[in-house]
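Undergrad: In structure tokens below, several structures.
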Structure I
Amino acid sequence: MDFDSIIQGIAIYALPVILAITMHEAAHGYVAKHFGDFTAFNAGRISLNPARHIDPVGTILVPAVLFIISKMTMGAGFLFGWAKPVPVNFSNLRHPKQDMLWVAAAGPGANLLMAFFWALLIKLAMILPISEYTKPVILMSIAGIEINVILMVLNLLPLPPLDGGRMAVSLLPHRIAYPFSRIEPYGFMILLILLISGVLGVIVWPMVNLVKLMIVSFFGLYI
């Protein structure tokens with residue numbers, strides 16, 4: 001059991017995970033405010049302060065335990081977790097059904113931007129003079145791309161209450177959108193079953209790899 005490797009892995013992934021979750025949740029609240037719902041703003045959730053979005057169990061305990069166990073058993077770190085959802089009252093939006101699309105899309109959109117940011121950081125690290133910080137920055141940036149792309153792709157799945165599910169409710173005709181939205185209480189149970197059965201990986205990983213390839217190709221990277 002290589003504790004040094006585990007500690008190094010946690011150190012590399014900690015900042016990218018926290019930033020990915022913070023930006024994702026803050027983006028939802030900001031766009032909701034833009035379209036007329038001040039619920040998140042009044043609750044102080046439109047903030048880049050990670051403490052306002054971290055769930056002690058979902059953001060810290062579960063990812064850390066999964067990472068350590070997967071590192072010990074499979075030799076590769078696996079992360080899964082969640083943050084405190086930003087409160088959004090869709091009925092407060094000026095055009096609830098239409099505006100729901102943009103509020104839901106804001107989180108994955110923020111993760112896409114963060115993935116590009118980490119890729120740009122790798123590019124800068126490669127062209128600047130090499131120092132003792134070059135390797136840690138590159139490793140952290142690779143983790144940042146991976147975490148943000150996974151979070152984006154996972155949340156775009158058309159399954160309420162994931163962002164993709166809410167986007168689907170916004171786009172579907174009323175007669176289909178309402179019954180589809182009633183899946184929401186069972187959404188995470190369905191997601192867990194897909195994860196355990198391996199179906200989720202079959203769906204998600206090809207898309208994750210495609211998006212990662214597009215991002216690194218955009219910057220001419222080979223990672």
Structure II
Amino acid sequence: MKLILFDLDGTLIKSTGIILESFKMSFDKYLPDVALTDEMLTSFLGTTLWQTFGMFTENDDLIDEIISYYRVVSEMMLEKELKAYPNAHETIRYLKDHGCKVGVVTSKLNEVALHHLDITGLSSLIDGLIGYDDVEKHKPDPEPLLKALEMFDVQADEAIYIGDHENDMKAAKRAGMSSCAVTYSYRLKQMLNEYPDYVIDDISNLKDLIV
């Protein structure tokens with residue numbers, strides 16, 4: 001492997017619980033008639049905010065207002081509580097020391113993603129990032145991953161994408177690269193149904209891929 005690509009939320013950084021709570025607060029305030037199930041909530045983890053709230057209203061102004069509220073409440077919690085997953089820093093250093101490039105592909109806005117990488121001390125270890133701003137189509141479409149391959153000038157069969165949602169697995173397959181699921185995901189069953197190439201319990205397990 002020449003290129004190791006990570007999803008961000010729920011894969012590199014421990015933000016999933018905060019994200020789910022922010023969704024609940026946003027729906028309670030703006031869309032209280034929507035009966036949220038756990039399955040519905042966790043499915044939002046693999047989509048953009050516009051896609052998520054756009055499923056429940058066609059009012060663009062309302063969607064913008066909900067997203068603004070979501071970002072305010074989530075960012076307040078993230079600033080206080082956000083951390084990287086165990087062994088993330090050490091493993092990324094190991095991968096880079098062994099000749100791999102390391103990138104992040106996320107559905108978050110670039111500015112937000114970079115800020116969260118700064119908070120968790122990961123930004124200096126990442127060689128490149130593809131975010132919401134960089135593409136027109138989003139996961140499970142392969143465009144973000146194909147853009148990353150182009151950025152790093154690496155072939156698909158020399159890259160792997162690590163994620164915590166079935167859309168990550170779908171996007172990797174469609175881009176022609178290897179896929180890797182993390183077992184600490186809220187969507188493990190759905191990911192396993194996509195038959196990922198690898199399944200890991202800890203980020204440090206990635207060291208085995210480049211031996």
Structure III
Amino acid sequence: MQAELTSKDLSTFGFLGYPVLQAADIIMYKAYGVPVGVDQLPHVELTREIARRFNFLYKEVFPVPEPLLTSVPKLLGIDGRKMSKSYDNSIYLSDRGKELHQKVAAMFTDPQRMRKKDPGNPEICNVFTFHGLYSPKETVAEINKACRVAGIGCIECKKMLAARIEEALAPVHERMDYYLSHLQDIHYIFSVGNGRATKIARRTMEEVREAVKV
């Protein structure tokens with residue numbers, strides 16, 4: 001962590017401005033909850049502090065948003081590091097077919113399990129974490145049990161996962177294909193959304209200016 005920090009230029013406005021901009025995007029629309037992963041909890045806490053501070057100094061304008069975590073609050077990349085475009089280790093919602101299967105096949109598993117006959121530890125296996133998100137509870141329980149006694153190999157486990165992800169994303173891919181051939185629908189959705197967001201933002205800024213007397 002220290003090495004990552006020393007390699008970054010922390011003297012720029014961007015280092016401060018970016019999280020503040022994130023906070024503005026949240027409180028501008030008076031969100032009560034923010035769906036995030038565990039890595040984003042510090043950003044939400046900064047947002048909460050900004051909202052609390054403004055309300056204390058001026059007037060009760062902003063709700064103090066709560067972080068909303070799912071049952072699987074953290075998904076690592078296929079190489080076991082933080083999932084990031086910069087690391088080229090992400091599985092995208094648009095991935096399908098051969099590309100998806102190749103990425104799943106390349107995923108890191110239990111590093112201590114060297115051979116198929118070795119028992120594994122699902123608790124430290126990234127593939128198992130993904131199963132918790134995409135596979136039925138019965139399947140997850142079966143994999144958990146079988147992996148610990150070398151009853152299932154990593155290759156088989158990955159193939160099962162790839163099939164589950166493909167099945168789960170099929171409706172997403174169908175909608176993506178539809179909108180790619182109906183771009184006018186996308187423009188309409190953007191237009192309606194922008195209109196709604198603009199109205200909310202204007203009302204919020206009116207309250208802010210009234211509170212700070214400008």
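Read-outs: derived from the displayed coordinates by stated rules, not from any lab. From a predicted model like this one, the values you see are computed outputs, not experimental measurements.
Undergrad: Comparing I, II, III, where is relative contact order in percent (Cα under 8 Å, 6 or more apart) highest?
TA: Top value of relative contact order in percent (Cα under 8 Å, 6 or more apart) goes to structure II.
Undergrad: Right, here's the next one. One of I, II, III was used to compute log10 I(q)/I(0) by the Debye sum over Cα atoms at q = 0.10, 0.18 Å⁻¹, and the result was -0.40, -1.33. Which label is that? Working shown, then result.
TA: Values: I: -0.49, -1.42; II: -0.40, -1.33; III: -0.67, -1.27.
Going label by label, the one that fits is II.
Undergrad: Starting from the value 58, 32, 26: which structure in I, II, III was Cα extents along the principal axes in Å, for residues 89-200 alone calculated from?
TA: Numbers: I: 59, 39, 19; II: 34, 31, 28; III: 58, 32, 26.
The structure behind it is III.
Undergrad: Please state which of the structures I, II, III yields -13500 when helix-only ellipticity at 222 nm (-39500 (n - 2.57) for each DSSP H run of 4 or more, over all residues; to 500) is computed from it.
TA: Source structure: II.
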